[in-house]
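Visitor: Take a look at the structures listed below.
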Structure P
Amino acid sequence: MNVLFADEQDDPIVTDELLRLAELVLEEEGLEAETGVSLVLIDEAEMSQLNEVHMGKDAPTDVLSFPIEAAAPGAPPMRSPGGPPIELGDVFIAPSVVRENAERHGVRFEDELSLMVVHGLLHLLGWDHETEDEATRMEARERELLARIGRVRP
C-alpha cells in the first residue's frame with residue numbers, strides 16, 4: 001500500500017502504528033497493493049477551514065475524508081487492466097479535536113485516534129453512517145478492524 005502520511009500540526013503523535021493500521025484497513029478491505037491514499041494530521045484552524053468550505057460547518061471536526069474514486073462497502077475501486085494504480089483520496093485528522101473527544105468520552109486518546117484513521121478510510125471506501133443501519137454496519141466494521149491491532153472502538 002502507498003500511504004502518504006503527513007503530520008502538519010504541533011501535537012506530538014507516534015505515527016508508525018497509524019501507518020500500519022491504514023495499511024491493514026486497505027488490505028482487509030480488499031485493495032490492491034499499489035493503492036494510494038493520503039493521511040494528513042492538521043491543526044484545528046485548518047480543519048475548521050476545510051469543514052466550512054466542504055461541509056458548510058463553521059467549526060473544527062475530528063476527521064474529514066475526500067474520496068477520489070467511487071466505492072461501496074465491500075466493493076472497493078479496482079484498477080483497470082494495465083491502468084494506473086487506484087488513488088483513494090485524502091483523510092484529514094485534527095489530533096487536538098480527537099484528544100478533546102477522547103477526554104470528553106473517557107477513552108484513551110490512542111484508541112480514539114486509531115478509530116479516526118479507520119473511520120476516515122472506510123468513508124473513502126463508501127462506508128457511511130447516515131442511517132441507523134449504515135451506522136451499525138460501519139461501527140461493527142470499525143470494531144473488527146481495530147480489534148486486529150488490539151484497539152477498541154469507544
Structure Q
Amino acid sequence: MKKVLVAYFSASGRTARAAREIAEAVGGELKEIVPALPYSEADLDWTDKESRSSVEMNDPACRPALAEPPADLAAYDIIFIGFPVWWYVEPRIIDSFLEQADVAGKTLVPFATSGGSGIGGAEQRLFALFPTAKWVRGRLAGSGAADWAKRIVGGE
C-alpha cells in the first residue's frame with residue numbers, strides 16, 4: 001500500500017475542503033501548510049496592489065515564512081500539493097514549503113481551487129522550480145477529484 005500525504009494551503013477554506021476529500025478518498029494523511037503570519041482579508045485583496053498577496057505575487061523570489069517546518073517526506077510515496085490559484089500560479093507559500101521539504105525523487109501531484117483560472121500556469125512554474133521531483137499532471141479540485149486521486153494512487 002502506498003503512503004500518501006495531502007499537503008495544502010487554504011486561504012478561504014475551499015482548498016481545505018478539497019484536500020480533506022482527496023485525503024479521505026486515498027487514505028492519506030492531511031497536512032496544512034500554515035504561514036507564520038496568517039493572511040487577513042485585507043492581505044488577500046487582489047484588487048489592492050499594496051495588499052500582502054499582491055506584493056508577494058509580484059515578486060517571484062518571495063518565500064513567505066512557514067509556521068512550522070515541513071514534515072519529513074521520506075515515508076511518503078505520493079504527495080498531493082493543494083493550493084488556490086493566485087495570479088495564474090501557486091501562492092508563494094507553496095514554493096516555501098517545497099523548497100524546505102526534500103522533494104527530490106518524490107512523486108508530487110498538484111491540485112488547485114480557482115475562481116476561473118486553470119492549473120496550467122502553476123504546473124509549468126512548479127515543474128521548472130522543482131525539476132528533481134517526479135511530477136504527475138494535476139487538476140482543479142471539484143467534482144470527480146476523489147476518483148481522480150484514487151486513480152493516481154492506484155495506477156502509480
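Each value in this text was obtained by applying a stated rule to the coordinates, not by laboratory testing. Every value quoted in this text rests on a predicted model; they were computed, and no experiment measured them. Cβ atoms are built from the backbone, for glycine too; each structure is taken alone.
Visitor: Tell me which of P, Q gives -14000 when you compute helix-only ellipticity at 222 nm (-39500 (n - 2.57) for each DSSP H run of 4 or more, over all residues; to 500).
Guide: This figure was derived from P.
Visitor: Right, here's the next one. Can you tell which of P, Q yields 2.7 when distance in nm of label points 7 Å out along Cα→Cβ at positions 69 and 141 is derived from it?
Guide: Q
Visitor: Between P, Q, which one scores greatest on mean count of other Cβ atoms within 10 Å over residues 53-60?
Guide: Q
Visitor: Just checking, which of P, Q has the largest value of distance in nm of label points 7 Å out along Cα→Cβ at positions 21 and 117?
Guide: Q
Visitor: If we compute distance in nm of label points 7 Å out along Cα→Cβ at positions 5 and 85 for structures P, Q, which one ends up with the highest value?
Guide: When distance in nm of label points 7 Å out along Cα→Cβ at positions 5 and 85 is computed for each of P, Q, structure Q gives the biggest number.
Visitor: Can you tell which of P, Q yields 12.1 when mean count of other Cβ atoms within 10 Å over residues 45-52 is derived from it?
Guide: Value 12.1 for mean count of other Cβ atoms within 10 Å over residues 45-52 corresponds to Q out of P, Q.
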